[in-house]
1. Matching task: 17 is the computed value of relative contact order in percent (Cα under 8 Å, 6 or more apart). Pick the structure from P, Q.
2. Quick one: P(r) over Cα pairs in 10 Å bins from 0, in percent came out at 8, 31, 31, 18, 9, 3 when computed from one of P, Q, so which one is it?
3. Here helix-only ellipticity at 222 nm (-39500 (n - 2.57) for each DSSP H run of 4 or more, over all residues; to 500) was calculated and came to -19000; which of the structures P, Q was it taken from?
4. Output the label of whichever structure in P, Q has the greatest value of FRET efficiency 1/(1 + (r/R0)^6) of positions 20 and 156 (r between Cβ atoms, R0 = 35 Å, to 0.05).
5. Between structures P, Q, where is FRET efficiency 1/(1 + (r/R0)^6) of positions 100 and 116 (r between Cβ atoms, R0 = 25 Å, to 0.05) highest?
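Please treat every number below as a calculation from the coordinates, not as lab data. The structure presented is a predicted model; accordingly, all values stated were derived computationally and were not measured. Cβ atoms are built from the backbone, for glycine too; each structure is taken alone.
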Structure P
Amino acid sequence: MGHEPKASWKSFEQTTAADWDAVMEYEHEFNAGLIERLLAQFEMLDEAETPYPINRYQHSLQSATRAYQDGADEELVVAALLHDIGDVVAPYNHGEVAAAILKPYVSEKTYWIVKHHCVFQGYYYNHHLGGDRNARDKYRDSPFFEDCRYFCHHYDQNAFDPEYPTKPLEFFIPMLRRVFRADPGHLELAETADEKVA
């Protein structure tokens, strides 16, 4: 992405419409590499040492495989694949980070599931750590409560089986490319631009 000469402005208040045309052209080219960057971050889940039966990379693949085998739609399969990708940079709020990555490309339901899956997962282990396993109940009024409960029960908490016939990452890449289309059509241009430069 060669963009010479460099811009001469030093603050947004100095820019012109032509400057922003150049910025948006660059952003479009840069965003085209999103899948490759996501895959590189996903590979970071493939840790060598883990106290789990399988590592988070294998867990994520198994979660996506379980969703696929269950007949889930592609965006939910991709959500299952990426639901823990935030662990790389945000171990204490990884659900929110993964949900934010997915938000421009998926439905409100899928976004909500990924954002809240950590609380719902706690049902299976919080009581072993002195916490409240029913913390998810505060979301009972959400129309997506049952969807998130189902996601965690069928695709997440049980996706640690070393013997499960898990599909490789390559199987999911075409789905990933379809879900992460280059230009999310349901976002307003102004909103997209605001988020890119904020």
Structure Q
Amino acid sequence: MTNKKNDLDIDNKPKDTAKPSKLVRLISKNKLVSFLCLALIALSAWTFIKISFLEKRYEKQTAELRTKYDREIDSLTTRQLELTSKVFSWAIRSELTRDNKEQVNQFFLNFIKEPGVTKVEFVDALTARITLSTDKKNEGNMYLDQVALLTDKTIHYSNNSALKVISPVFGLNNKLGVLVIDYEMKK
């Protein structure tokens, strides 16, 4: 009987006992080291995510600052060009009251050499015609912007990277015309 019992015991045991893998045995023997490795991996992943988030935030803030800076520079350029056109219109007035159109033309030719200035024109207030221009083919043409012809103060129009400054030129008793300066803004 004992033999049969031993045989049963042997038969009741599973013959393929699964041994734990080497990795599982290594982890179970070194629980602290395994925990620290997992913590290091989790901390590294969190750090990379945080760095990525901070880089995106930095890029967004940099883009916002650039946009703000560009707007400020454009605003300063516009104000400076308006002031310049006022002073320039005084010089034009002085020469036109003396009927010295050749000197005005020289002013225009020198002024267009300035960076960004693309065209300078003088429009007669009575006829609405361009009497002097750095682009000679425009001389004698009608100037179609009635608001510009009627203005009594310096105004400007901006369109993307182009700026048009219009400054009235007054004689002693009447308005002689308007000075139109086209300026190309740098981007």
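1. Of the options listed, only Q reproduces it.
2. Traced to structure P.
3. Q
4. Going through P, Q one by one, FRET efficiency 1/(1 + (r/R0)^6) of positions 20 and 156 (r between Cβ atoms, R0 = 35 Å, to 0.05) peaks for structure P.
5. P
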